[in-house]
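All of the numbers you see were taken from the coordinates with simple rules; none came from a lab. Owing to the predicted nature of the structure, the values given are computational and were not obtained by experimental measurement. Cβ atoms are built from the backbone, for glycine too; each structure is taken alone.
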Structure P
Amino acid sequence: MKHKLWLVLYCSTLVACASSKVDPNKDFDVFANAIWQKAENIVRYDSEELPDMSESTLAAANQQRQQLITELAAVDVKTLSEQNQINHNILMYRLQNQVDEYKYGDRYMPLTAESGFHSDLTFMVSGSQIKTLGDAEKYLKKISSVPRYMAQQTELMRQGIRQGYTQPKAVFTGYEQGILSFIQTDIDQSVFFRPFLKPVASIPETQWQALQTQARTIISQQIQPAYQQYYDFFVSEYLPAARDNIAANSLPDGAAFYQNRLEHYTTLKMTPAEVHQIGLQEVARIRAEMAQVIKQTGFKGTFAEFIQFLRTDKQFYVTTPDQLLKEASFIAKKIDAQLPTLFNTLPRTPYGVEAVPAEIAPKYTTGRYSGGREPGAAGFYWVNTYALDRRPLYELEALTLHEAVPGHHLQVALANEQANLPSYRRSFYTSAFGEGWGLYSEFLGLEVGFYQDPYSNFGRLTYEMWRACRLVVDTGMHTMGWSRQQAIDFLASNTALSMHNVTTEVDRYISWPAQALSYKLGELTIKRLRAEAEKALGNKFDVRQFHDVVLQNGSLPLPVLEQQIAKYIRQQQAK
């Protein structure tokens, strides 16, 4: 009966059904793509304007997504092939997350400690390339919608204040300065003017100058006043009304919200208490490894004194942004040469190294991967060059392996290049898989000769400890009554992260509940699956083959990855 219901819904979705005798997999492919197209069209991502963020539009979008979930739930998954079962799982995961975010008031808090809708517009700008007159006109129309978009977001935040959905005051020290950075005296310095800085050969000079003038007018008379209005709202209305309690469980239905986010980001069924305990165990294990590395350096003193030495000794820091970028680029090139020893399949898409945009750098994390925004476009490994005295070189090897290769770039680029997967699979990313892979990639450096310097190895352990501490402090702050200072002290006393990074990270965890849990739990899962494969296969185990199996399906929920590795083990044993 369930399968028949799916066919009825399938026919109604596509307004066509030639015969009752159907191939479940062939028809599911069409059905699933239709579902995804409907999901994508709910919010006008590719329109000539920024999305409509009115409450009425968002409510209607939520109802539409719920209907799509109903249609997906009607599918008899047992009749599908393995790949279509994965397709079904991922479509449901993506849609359910959007419905859950709406349920728990995500739209009322469109900002975190490190960014917000106002700064995320920089990604819209960087993804806008002007090659033709049509491109220029579309871009001008899009930025003309910025004031409307910002006013709608501000109204959602006002509603959030009324309903008890606000971020905590504690994470917003200096945040307003990031808003002001978008208001420039010289309009040509505005981030929104960047696409017009270099002339386009196909556009005549007089026409190009007219377009530039039009852009300057929109920025000066519409966009910058919108940022000023948002600044005024943030300082005079939002900050005074922001929460004093940092815990997610202080939000409406907060305990259920945190559990929901935990399960979404980790893709695992666990309790906060279980995650907290795993974190404590990992902290103890890594701390013991750290003690051994400190002995290798010959340092005489306590752990705290060694950490202070790392944070303050000038040998570990550069003095110019270019020096840091060049060092990161050198490390990236070194690891490139080792990839064939770890993988049979490598991506065709290249990546570059560049600084985190200045507008967001002060509150931004140490580094991040920014994937190619168009098919065939290069990815970028972002390095934060703000406050260089807080960007130690001993962390740079681990950071590079995580954000570039064999970490995020390799994983994301390979997923994008899987022509056999539908588009919603190639673009899919879940933190448990992606961030787990990134942390596992730091560990892979040990296997290909990185971390020869004990300080760099301590930096690797610091990064691993950082992710282990997240399990403790995130669950502690959001469900166990931990204070912000308690979390800062715990992270600072167990890692060599600079104090700037420690406070930036803790504020990130406060304003983005449970996302930080995905890294360590994902890495532990991948390591466990590798250990199981090595034990089961013995001399049949090939690490390159194992990595290909992990990555060949794109990003996966961890239970699905477990199924894939179990299948790989069975296949290898049968040979």
Structure Q
Amino acid sequence: MSIKLLEIQDLSIALPEGGDRPFAVRNVSLEVPAGQTVCVVGESGSGKSVMANAVMRLLPPRVLRVVGGRISLAGEDLLGLDAAALRRLRGSRMGMVFQEPMTALNPVMTVGEQIEEVLLVHGVNDARRREQRVLALMQEMNLPDPQSLRHRYPFQLSGGQRQRVVIAIAMALEPQLLIADEPTTALDVTTQAQILALIQRLQQRHGIGVLFITHDFGVVADIADQVVVMQQGQVVESGSAQQVLRSPQHPYTRRLIDAVPRLRAATEAQAPAAAPAPLLQIDKVSKSYRARGRGLFGSRGRTLALDGVSLSIGEGETVGLIGESGSGKTTLGQCVMRLLDVDSGRLLFRGQPVQDLKGRALKALRPQIQMIFQDPFASLNPRHKVGRIVTENAILCGVPEAEARRRMHEVLLVVGLDAGVVERYPHEFSGGQRQRIGIARALVMQPRLIVADEAVSALDVSVQQQVLALLREVRARLGLSMLFITHDLRVASQICDRIAVMHKGGIVETGNVQAIARAPAHPYTRSLFAAMPGQAWERDIQDTERAVA
């Protein structure tokens, strides 16, 4: 029998008065045995992260109060410990990996100093021992050139490297329990696969128990021993991964599984009957950045972000741009938006070159090409009400205020929001609703082309499904073209007519989803398909569906 490492019994956590429900978590019970991974699944607002933070005793006591239940680690009651005892326990016996590594890391300390700080706080006073442990941890996390990398700051690392540093901090003292709160949500599929493999390797090597919080059932299928499904603060289903994934009992669990994006054949998508006339032509575009030099007077080279990229988007067509972080996807989107100037090559919009436009000519182009950003909260001004957020750009581009407000009410209906949202602030909405506001802000400009930069990557699968359906509907109704940037091939297959695969600043393969999925020509494309989580589970579901049909 596995030893009960973490045990949560009838845990209830109250929300402040005036909340949308009385409890953030209500009567939740679960166990994490040593050496096993327990995945907690649910939409945003289901109470997953609140429960995880309660285990670490990180909840703000005046806002979220534990009003019932018990949490024990290897038999020790965590809720009864004082602050000093908790400090000794955190890091040494339980560690936590947070969703967003950039906010979890101190921006003014090097990553080596931040790993070393854990050792120092827990009594490792020998500087030489700390240095050796930092280097050993970074090597165990498969970070390149630890001797050099430890002197860098978080902003100088990629997203995957930052997440590895956060895991190194959590594992510095080899705790018994690792809590991972959405650690791979916004990572590309290959980096996600590497992080998941790393956590599994650490688990096997150190025998730790893992409480893994996620909304991605593909990830669950690959790593979970046990699954707990939460809705509105309560556990609605739990059991072995085999049982929950293949024979879900609760309607909510079935709905979440049905919302998981699957690789869809291009013939199922809304592909144009014939090749559309080109709206945007990208012709041999290159873009480089100045690289960081060493020292105050160090020489600086150039980092090539785009290397002779050529791509076209037709009228009414959606083209997906797929690739890892650092492949150049976002840089290309920003060049199309004219947020960045290209070094060489041409951008043709409706046959007219736009790469050199300035002043009034560039201002006239702006309404025709609009962008939907990855993080809807960061891209909306928290001090402005929705009415101003949606109309401001149109008014700045010369649209009369009355006309802008008329357009706003029209597009709010299109994106499924009522007129009451106009007087509310962004923080009063869910992530999916904020993304709808971001879409409305783009549509009010009446664009011909939308650049959607990872527009659904940070959303729950059910909200993701809703936003994708909305984008398909908007495209069909308004005849828009779209450059859809994503790292998820499954998501791209739900909405794109064609996909272009980017690697190291260049496009290595283009074609429809069906052709590329059936026979990917480039080794990099094959590696992207191989890294997609939950493939065996998805094949089982498809086999079952075919058998039933």
Re distance in nm of label points 7 Å out along Cα→Cβ at positions 359 and 391: value 3.1 computed from one entry in P, Q; matching entry is structure Q
One of P, Q was used to calculate P(r) over Cα pairs in 10 Å bins from 0, in percent, for residues 335-414 alone, yielding 18, 47, 28, 7; that structure is P
Note: helix-only ellipticity at 222 nm (-39500 (n - 2.57) for each DSSP H run of 4 or more, over all residues; to 500) at -11000, derived from one of structures P, Q, originates from structure Q
With distance in nm of label points 7 Å out along Cα→Cβ at positions 463 and 511 computed for every candidate in P, Q, 2.4 is reproduced by structure P
When FRET efficiency 1/(1 + (r/R0)^6) of positions 383 and 399 (r between Cβ atoms, R0 = 25 Å, to 0.05) is calculated for structures P, Q, the one with the largest value is P
One of P, Q was used to calculate semi-axes √(5λ) of the Cα gyration tensor in Å, yielding 35, 34, 26; that structure is P
